[in-house]
Structure I
Amino acid sequence: MTDVLHDVSASAVQGEVVGLIGPNGSGKTTLLRTLYGALRPQRGEITVGGTPLRNLPARHVAREIAVVVQEPPSELALSVTDTVLLGRTPHLRPWQGQSIGDVEIAADALRRVGAEHLADRDLSDLSGGERQRVLIARALAQQAAHLLLDEPTNHLDIHFQHEVLELVRELAITTIIVLHDLNLAARYCDRLILLDRGTVVASGTVDEVLQPPMLGSVYGIHVERVTADDGCPQLLFRAPAHQHPIGHHHDGARSNIAYF
């Protein structure tokens, strides 16, 4: 058996947004899955409010931690409202139906994510950005104190990437989020945890972690850091001189994605 994570120590305080960043295969999703109990660590302990996760009943964990992961489109003809109501399941006794209060909580969750107008639509008919809003609303309906998200901006265009992360930022609940885009992480996270080959390379504020020399070493690419007009650090990337981007044959060809 191969260890994916080694000697990882991380924490999140109430109300902050913590980003998990790092190259493909660095252990981001594995760490996230461990945090909500889908994987059990061979060594060490995951605690929620000081209580070991392994000691908490599954229903209690579901009340404490809401999770939004990449989900394939469902073949079930579920409405948006029915989808969000699934978030109330941890609060129901076996065979108990949803109450008027549960419906009101689901409606409020849709309102908070700006998707109340989608309530009667089928989930399968929604765009990527709309679907992500609904999945976050379902998580909010759980009324959990912690929100974990695995690449919520994957497959979204730039507009919806910012829209979804702005929404997450405004929720004001403890959030841990896996992100590939370092510039999005810089803009929307309070703290970052940089992983490489299953270990924590750096952990701290955005300013502390997004240091070009360290990022260049971890990602194997030349990194420049600039500051946007609003003070947010943003990164520019360029392939090392001895490498050539596909389709280009000149040194120093620059590939930049920066959001201001």
Structure II
Amino acid sequence: MTDAPPAELTYGTYLRLPDLLSCQSPRTHHHDELLFVVIHQVYELWFTQILHETVRLQDRLDAGDASGALPTARRIAKILKTIVGQLDVLETMTPAQFAAFRPELGGSSGFQSEQFREIEAVFGRRDLGPDVDVRTAAAMRRPSVFDSLLRCLAAHGVDVPVAALERDPGEPWPAGDPEVLAALRSVLTDETSTDAAVCEALVDIDEGMQEWRYRHVKMVERIIGAAPGTGGSAGAAYLRSTLFRPAFPDLWAVRGA
């Protein structure tokens, strides 16, 4: 008896489209719920890709490979631009259209996105609370992207203070250290250097994260106003509290210096 030949790989089987396209399960018959489901599932797929890219970004920074880190950082920034742009589609939904199926969302809320919390932890947030999932908790204990940047700069001879390189990565970043700021200024002085380009790409990422938060706030305000969010969250009020919280405050502090 011979083994059956392997099935031919097709576009559908490679992408597992039967599985993927069976994941959209609106709970009502209201037309606009499918859009709500698809947009949020696409967000989660992009979050998966961002996390995948940050692993490579940190590996290359930790190895002192600024040239290798640069295109990865730029890709992450482009992904963030893409997910911000997708809010334009979601904002075609009116408050009445959302209200038609909103009761069926129950306790579910975008605040429960474990992947977005993990992204925030990878980029340095350490105040996400004790109830985060295992992956986010692990990310809060290991070096952040900014820690990896400082290691890369130190490997290239930049005078990064030892205390910054040997700090406990589980603690919040102590922004504003004069020696760290001086080290960053020395890098940004040479605009032609790859190290400076990496710093600028990280600012692009940071700007993208802040832009995402701002557009998310305005989208929520546009659709539900000041009402509480789904799952009993504070809705737009909480989202506003997260605005203008940079992931890399020291890279902003040296602007124009």
Structure III
Amino acid sequence: MKIDLTGRTALVTGSTSGIGYATAEALAAAGADVVVNGRGEQRLADTVAALREGTGGAIRGVAADVGTAAGAAALIAEVSDVDILVNNAGIFAATPVFEIQDEEWQRFFDVNVLSGIRLARHYAPRMTERGWGRVIFVSSESSVQTPTEMVHYGVTKTAQLAVSRGMAQALAGTGVTVNSVLPGPTLTPGVREFIADRVGPDVPFEEAERRFIAEERPTSLLGRLIRPSEIANFITYLASEHSSATTGGALRADGGVANTIIP
């Protein structure tokens, strides 16, 4: 199977590191023109330069905080149309559920849920006019297996599944597909810091990773953290022609962490 995205334009939010960066890299390697997004101008410029050097692809960057209405509008003003939208921007944190204040609940909802809603609301109707498009929400296995240490994160990831499914139903028969991807624990810079905080900063990371999986994600069938490129490969498939019969799905790339058959 050869994935060729030549002639397609893809937007990946939150793409200066981790899964977002790996996804932008994979889409560019498949031939897509890629728009990367982050909040910091310098970090975004560095990301664009690195991706151009690594893939030779057509890469541009747009600095905008998509977790706000103004930021999403600014991004849309810069990029009026795309063929592939990857809603990857997101935040997480470990906080006891009864200590999470209203403003934190709201912030998680704004960044993890409303960012994708705002962008899809603009781009998806334009995709239908051309009869082809891909909208992909990067959710989490936490959407079906709420983590006790970050309930607010889990709630927003579950919400993404409902939004994705509802949008797919609204776009039935248009040639535009909408899906959610459910990564498991993935080796991103944020997760590395998260594990160091929980296991201890003085523990070598290889040992910290082993302990974290064994003690906090024991259902993992991989027995290790997933690498960002493994999630990016799945997203790239969903962004391609080959996934034309896949829509309205909550698709797992979780290493078997979610101890369930469905989704």
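From which structure (I, II, III) was mean count of other Cβ atoms within 10 Å over residues 138-145 calculated, if the value obtained is 19.0? That value comes from structure II. One of I, II, III was used to calculate mean count of other Cβ atoms within 10 Å over residues 26-33, giving 20.8; which? Value 20.8 for mean count of other Cβ atoms within 10 Å over residues 26-33 corresponds to I out of I, II, III.
Say we calculate FRET efficiency 1/(1 + (r/R0)^6) of positions 42 and 146 (r between Cβ atoms, R0 = 30 Å, to 0.05) for every structure; which of I, II, III gives the highest result? Please report the intermediate quantities before stating the final value.
Working: I: 0.85; II: 0.60; III: 0.25.
If we compare FRET efficiency 1/(1 + (r/R0)^6) of positions 42 and 146 (r between Cβ atoms, R0 = 30 Å, to 0.05) over I, II, III, the biggest value is for I.
In this comparison of I, II, III, the computed figure -8500 for helix-only ellipticity at 222 nm (-39500 (n - 2.57) for each DSSP H run of 4 or more, over all residues; to 500) is attributed to I. Computing mean projected area of the Cα convex hull in nm² across structures I, II, III gives 13.9 for structure III.
Each value in this text was obtained by applying a stated rule to the coordinates, not by laboratory testing. The shown structure was predicted, so the numbers you read here are calculated from the model rather than taken from an experiment. Cβ atoms are built from the backbone, for glycine too; each structure is taken alone.
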